Structure 1
Amino acid sequence: MALPKLNETPKYDLVIPSTQQNVRFRPYLVKEEKILMMANESKDVKAGLRAVVDTLSAVIDDNFSVNDLTLFDVEYMFTKVRAKSVGETSKVIGTCEECEKDTELDLNLDEIEIPKVTENGVIELTENVSVEMKYPTWLSTLNSTKIFDTELTEIEKMLDLIADSMHTILTEEERINVKEEPRDAVNAFIESMSVEQLDKLKSFLDGMPVVEKKVNFKCSHCSHDNSLMIRNISDFF
């Protein structure tokens with residue numbers, strides 16, 4: 001006699017922030033939580049990101065392109081899936097700015113709002129040349145050889161992120177798909193920019209939507225009023 005299957009039916013709705021596509025999902029199960037816990041214990045950032053995305057792919061019933069998800073898509077969606085899987089409340093630690101002691105706080109994950117996406121990715125560099133930017137996907141971040149390299153400078157990582165986020169280069173005569181061009185040529189194009197032109201591309205990335213929640217709390221030791229900004233997936237979990 002075959003054993004019954006439990007909890008396999010999608011129950012909840014979820015919006016993908018970057019596309020506004022509505023999908024349905026089920027809470028993640030023991031089989032997915034085991035993988036998440038193993039990735040977390042490994043302290044490997046890439047393994048953790050891969051485990052989170054694999055979990056989203058497993059629990060979402062609708063068709064969607066998992067590889068096209070942005071980082072803020074992944075963070076927001078996993079926050080909502082986790083809330084329905086193991087509870088709406090997560091424990092976080094707030095350090096008092098006055099006495100520097102820690103206070104344990106309850107964070108309500110259901111209060112995390114969908115990131116506001118106001119993307120306008122065509123940036124004019126000259127009268128004849130523009131760049132169409134796209135927010136980096138989780139996959140391009142995972143595959144980056146520089147973002148996770150602790151020996152590189154911040155400017156080197158930033159230039160690599162800009163290269164990954166450039167979608168097309170628009171001129172009067174043509175529309176160039178950046179992904180089809182050699183990386184050395186793309187890097188040379190970026191390095192030929194003025195500081196002002198580069199700042200335009202950097203500003204686009206600086207304005208990338210984020211998943212965040214401000215938590216106000218009173219220190220349990222000295223009663224000082226504090227605020228804590230929760231901003232990334234490791235803070236939430």
Structure 2
Amino acid sequence: MAKLTYLGHSAFFIEGQQHSVLIDPFISSNPAAQAAGLRVEQFNPDGILLSHGHFDHIEDALSIATRTKATVVASFELATHLQNQGAPTVYPMNPGGPQTFAFGSARLTKAFHSSSHEGVYLGQPCGIVLTTDDGVCVYHAGDTELFGDMALIGKFDKPRVAILPIGGTFTMDSAQALEAVKLIQPEVVIPMHYNTWPPIEQDPRAFKALVEEETNAKVTVLAAGEVCRL
């Protein structure tokens with residue numbers, strides 16, 4: 001059984017049977033992670049999966065990759081940028097078919113957002129479909145608005161778990177994320193990218209009530225540092 005730890009904002013640590021991955025590691029200056037006492041040094045992943053290049057998604061990727069030699073999986077431009085910064089092992093991808101790694105398989109999907117860091121364009125923003133080494137399929141939508149092709153992700157990948165942004169302003173809000181759940185049809189939904197700063201304040205409990213009233217999915221609301229079994 002896979003284990004998921006929420007690190008706050010959009011960052012997750014997912015452990016499969018033998019291997020682990022970090023998604024969008026933003027820990028050092030993440031208010032929720034800091035309040036929970038989380039430290040970069042406690043994570044030793046086999047892979048680091050990145051949705052896009054904004055600081056609140058890649059802040060600790062390079063330092064962790066350098067220390068652990070984890071494979072960084074990201075869009076071509078972002079992976080190349082991190083390789084040029086010293087990341088020892090990168091695997092550039094774009095939206096398309098899955099690739100197999102020690103930690104399982106991963107593919108990138110489309111997302112509607114932007115991607116840059118300190119004025120450098122870092123390629124297309126993406127969502128991530130991860131299948132852990134014990135067979136659990138997780139869709140991390142990245143930063144995105146609602147789009148109709150989420151139905152194809154549900155049909156093709158059949159994710160058991162959908163991790164969706166609900167903060168509004170830069171991504172879907174709760175009402176749009178509810179529609180995303182209807183398109184994807186996962187068993188479990190985990191909200192992310194909310195309440196880190198005032199512009200993305202949302203009530204995750206209200207989102208949970210909406211989703212569980214209108215769909216068959218169950219919503220798991222996690223605080224930073226909390227764990228759920230997948």
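Each value in this text was obtained by applying a stated rule to the coordinates, not by laboratory testing. What you see is a predicted model; the values in this text were computed from it and never measured. Cβ atoms are built from the backbone, for glycine too; each structure is taken alone.
For which of the structures 1, 2 does the calculation of helix-only ellipticity at 222 nm (-39500 (n - 2.57) for each DSSP H run of 4 or more, over all residues; to 500) return -11000? This figure was derived from 1.
Could you tell me which structure in 1, 2 was used to calculate mean count of other Cβ atoms within 10 Å over residues 17-24 as 15.4? Structure of origin is 1.
Ranked on mean projected area of the Cα convex hull in nm², for residues 129-192 alone, which label among 1, 2 comes first with the largest value?
The maximum falls on structure 1.
Given a computed value of -1.07 for log10 I(q)/I(0) by the Debye sum over Cα atoms at q = 0.16 Å⁻¹, which structure among 1, 2 does it belong to? Structure 2 accounts for this read-out.
Among candidates 1, 2, the computation of distance in nm of label points 7 Å out along Cα→Cβ at positions 113 and 209 that gave 1.2 used structure 1. Distance in nm of label points 7 Å out along Cα→Cβ at positions 57 and 89 was computed and gave 2.4; which structure, 1, 2, did it come from? For distance in nm of label points 7 Å out along Cα→Cβ at positions 57 and 89, the value 2.4 is produced by structure 2.
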